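**Student:** These notes open a run of structures that come right after.
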Structure I
Amino acid sequence: MSANIARELLRDGFDRVAQTVRSVTSGTDASVLLYQPDPQSNHAAWLIWHLTRVQDDHMADLAAVLGGAEAPSPGAAQHIPAGQLWLEHGWAHRLALPYEESDTGFGHDAEQVRAFDNGDSGLLSAYHQAVHDRTLQILESLGSGDFERIVDTRWEPPVTAASRWVSVLNDTTQHAGQAAYVRGLAERALG
C-alpha cells in the first residue's frame, strides 16, 4: 500500500471520529454528558476527554520521534511528550479537571470518572477539534518511509509509526462509539 493511500485511509478514519465527537457534543446539555448508566460506568464527557487526551499524547510523541527525538525505550523514565495541545495550548487549564496535567485517563477507576465534573460540550468539542486538526497536520507531513519507522521500543515487537496510527484510530473509534451510546442512554433516562 502506498503512503498516499495509507494517509487517505487514516484521514478518513480520524475524520469519522471527529464527526462522531461533534455529534455527541453538539448542543448537548452537561447533565447528558455527565450521565453514568451505573456507578461503575464511564460518562460521555469523560470518554470524549479520554479519547482526545490519548490522541493528543500519542500524536505528540509520534511527531517528536518522527522529527528526530529518541523513541521511548524500556526502563526509560516516564516522559510527557512535548507538543501536547493539552499542556501547551492551555486546555488543561480551561477544562480544570481534578487530575494531574499528564493524566490521559488510562486506568481510571469509577471514582476518578465521577470526579470528572466538566460537562461543557463546547470546550470538549473545541479541544477535540484542535487535536484532530493537529493529527491531520502530522499525517500530511509523513514521508513515504515514515510509516515503517520505529517510534516506541517499550513493546515487543517495537512499535512502528503505522502500528501507532492504527492503534490510536482503533482506540478513539471505540471510545467515540461508546460516548454516542452513553449519550443515547442518557437522553432516554433523563427524558
Structure II
Amino acid sequence: MSLTETDIAAREALKARLGKGARFDAPNAPAEELLLARRGTAYFARKLMELSDEDLYGPSAISGLSRAHVIVRVSYEARYQALALEALNKGEVLELPEELPSLDLAATLPARALRHLFQHSEVHLNVCWRDLSEDQWDAALTLADGTQTTPRALPLMRAKGIWQGALDLGNGARLADLPQNLR
C-alpha cells in the first residue's frame, strides 16, 4: 500500500488547518505503515462499536476466547509499544513488572472500561509515534517481550495485529476488507 495523491493532499491540508502548534509525524517516519496501522485502528474501532455491551463477552473467532479477550490483547499490545517508545524517548530501557496484568482478569472489565481501554491505548500509541524525532525512528528499541527492533518496525507490527484483531472479534470483519499486502 502506498500513499495516494489524495492521501498526501489530505495530510497537507490537515497540517495547514491545524497550524504551527500541532504535532505531526517526523518527515522520515514510515508513512505507509503508519497509514496501515491507523486505518486498521479505525476499522477495529468500527467493528468494536458495532457490538453491544453484552456481545463483548460473547465468543470471538478464536476458540475459547471472548471478544473481550481480543479487545484486551489488542489494547495491551498498543500500550506496551507505547511504553517502549516512551522509555526510548527518556533514554531508558523498558522495564516491566515481573508479572504482567492478566488478560483473563482484564477481560472481565465492564464494557465501558473495555471500550475506554482500547481508545486510550490507541491514543497513547499514536502520540508516541508523533513524538518520535527523525533520529529516533531508527534507534535500537527493546520491546516488552525482549525483542530487539527499531521504532520503524512498530507501525507494520501494529497494522498486522490490529487488522487481525478485527477479524478475531468475529462479528463480520472479512479477509477481503484487509489491505492486499496484509492478507
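**Student:** Name the one structure among I, II that mean count of other Cβ atoms within 10 Å over residues 46-53 of 14.4 was derived from.
**Tutor:** Computed on structure II.
**Student:** To test your reading of the models, identify which of I, II gives 30, 18, 14 for semi-axes √(5λ) of the Cα gyration tensor in Å when calculated.
**Tutor:** The read-out comes from structure I.
**Student:** Let me ask something additional. Out of I, II, choose the structure whose coordinates give distance in nm of label points 7 Å out along Cα→Cβ at positions 62 and 110 equal to 3.4 when calculated.
**Tutor:** So the calculation was done on I.
**Student:** I would also like to ask the following. Name the one structure among I, II that helix-only ellipticity at 222 nm (-39500 (n - 2.57) for each DSSP H run of 4 or more, over all residues; to 500) of -19500 was derived from.
**Tutor:** I
**Student:** The value 27 for percent of Cα pairs over 21 Å apart, for residues 70-133 alone was derived from one model only; which of I, II is it?
**Tutor:** Going through each structure in turn, the value belongs to II.
**Student:** Another question, then. Say we calculate relative contact order in percent (Cα under 8 Å, 6 or more apart) for every structure; which of I, II gives the highest result?
**Tutor:** Result for relative contact order in percent (Cα under 8 Å, 6 or more apart) over I, II: largest is I.
All of the numbers you see were taken from the coordinates with simple rules; none came from a lab. Only a predicted model underlies this, so the values are computations on that prediction, with no experimental measurement involved. Cβ atoms are built from the backbone, for glycine too; each structure is taken alone.
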